[in-house]
Structure P
């Protein structure tokens, strides 16, 4: 097996199918869908809200992978935002 890049570049290549699918959607779908997932995830109690927030964290993580990090603070935000949403999702799942 050939090692031809970092872990990040391998992850980006493997998630390219998702990026192509997302790019083919109308522009309004992510603009409406992501806030709708956030609002529904926060509004709905228990497991349903937690699952919606976990899906949102996953989608945000992939969206951040699609954009280049410009500075250390950018990389920090790219890591913290999905983790905070995931922490809230886990909190909803266990409560």
Structure Q
């Protein structure tokens, strides 16, 4: 049985997931996700190994942005179909 502290953490996590879903399932949320997909370089390479030490600080920076975006997707329960649609729309908007 869960103690009170663990139960509180579970309830808080469930509420947070529902908040992510509510925000990012809306039309405005979808627009924000498209913007973040572009800004977080979801459709372009971010790894730069041209320096003498291998990965550059820029690589780590962009990888962090990408990781934050992927966390938002996970928390908002964005499934594979929605992700593909989002990225395709992001790519189309980039070309305009």
Structure R
């Protein structure tokens, strides 16, 4: 599936037109599968991630559990959406 940034103007317009057509026909019912998938996505967003922090030679070193959906290296946290957080210690 493409993101909006990756779509051409024509692909975007086709997607919008299809959405409008389907919305006109929708009776308000939500399938169980769609409900459960949506619920699962919401639950994933609520997950609390624990990071462990140490100061080593005046540097902040963060660690995450191996199964965490983020990558941590020293004071940098790489999020799964491509963004990166950099924690800077102030003196």
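Here Cα extents along the principal axes in Å has been calculated and equals 53, 37, 18, so which of P, Q, R was it run on? Matching structure: Q. For helix-only ellipticity at 222 nm (-39500 (n - 2.57) for each DSSP H run of 4 or more, over all residues; to 500), the calculated result is -26500, so let me know which of P, Q, R that is. The read-out was computed on structure P.
Read-outs: derived from the displayed coordinates by stated rules, not from any lab. Quantities reported herein were computed from a predicted structural model and do not represent experimental measurements.
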